[in-house]
Structure P
Amino acid sequence: MANETMKIPQATAKRLPLYYRFLKNLHSSGKQRVSSAELSEAVKVDSATIRRDFSYFGALGKKGYGYNVNYLLTFFRKTLDQDELTKVALIGVGNLGTAFLNYNFYKNNNTRIELAFDVDSDKVDTKIGDVPIFHLDDLEEKVVAENIQVAILTVPSVHAQTITDRLVASNIKAILNFTPARLNIPASIRVHHIDLAVELQSLVYFLKHYPMNQENESE
């Protein structure tokens, strides 16, 4: 993200891609202005939160006038570094990894999986969704050579820390961790943990105990 987003709350930063995606759709449909109420309905974030999020970036709109879609789209494109490609490496071409390779963030112009790694000889030296798969032994060499900044970890949790140590040594800046393992990393590297089993358990808990709760998880 651009430097200015580093000063805003993390919860706000996480919502910016939601706003950007909706604004792209509005722009494609030819709509020129949008209100915070319309944004709220589309992204399922209350209007007050949207206005507060936008206020961190100065005067993006006028009361009673709404927001200029093209201006917002241009602003958030710059803020989210949409004009700069971020190369991603995926480690672990199992079922989840294969799904990522087939999808490859096709709706996101600035993020692309460039390389994948596995130890399965049936997968090494093949391609999935035009992404080449290399042997894990080549991890450091390929990541450094391609200047990969971000890695997606979809390996068995028992191997997660060892591979993370290798990624750190290869100057990776951020890791999206889909394993249950909690990784030991330097403070200079950002890690987002996504444990699907925990997320599902949490969803079931809220379903049972807060069935009418209208709070959105993006809050």
Structure Q
Amino acid sequence: MKYSVVVVAAGKGKRMAAGKNKMLLKLRGEPLVIHTLRLFATDLECEELILVVNDDEIKEMQRLITTSGLTKVPKLVVGGKERQHSVKNGLDQLQSNEGIVLVHDGARPFIRKEILQALVAEAYRSRAATTAVAVKDTIKRAHDYRVIETLNRSELWAVQTPQAFDKALLIQAHEQAVAAGFFGTDDCSLLEWLGHEVTIVESDYQNIKLTTPEDLLFAEAILVERERHK
């Protein structure tokens, strides 16, 4: 099933403490952002690939893409102050408002193709869907380091990207959020704010977002494991 995708890579990655955008950090000699883009560039169902980047990094990103050997070159778009602004900037560059669009974190290079396909299929059915995994730990709500309650783990999901939507629906949600001054924690939260149901496609625990230095260790382990099973 065909889709477009907006890959968001315009953050600064401060928690990675790398002294530069974490998208430029290398895994097995190749920048993180290229690992992520290859997921979609090699998928025949991906019709349109948009990469949202920092204004001061657009030349560097273009150079990396040019030398990467990717046959499907993404359209580069400058991001905004907040992630929500960056996603909207990417949506504004879509060729049409018909079909399905995915929003994906540039720092998640390990989504599996079979999960990606299941997500797109679910979005065609429900118009709004996200990848997620069941929470493994006990989660407690607290205030000022004091536990208020223990949440029911059977009802909790750790949400990931990609998230997939009917294009027109997501564009409408972003436009209404701008008008109302509403900021969500992710794109699904915009649909929830409008009262639209969002469904879950179960992902796996390898679809990590590289956020802190420790995540680089997990990323290397995932790459080793996948090479072993090629």
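Quick one: log10 I(q)/I(0) by the Debye sum over Cα atoms at q = 0.12 Å⁻¹ came out at -0.68 when computed from one of P, Q, so which one is it? Going label by label, the one that fits is Q. Here semi-axes √(5λ) of the Cα gyration tensor in Å, for residues 53-132 alone was derived from just one of the structures P, Q, and that gives 39, 11, 10; the source is P. From P, Q, which structure was relative contact order in percent (Cα under 8 Å, 6 or more apart) = 15 calculated on? Structure P accounts for this read-out.
Only the coordinates and a few stated rules stand behind these numbers; no lab work does. In this text the structure is predicted, and so the values were computed from the model without any measurement.
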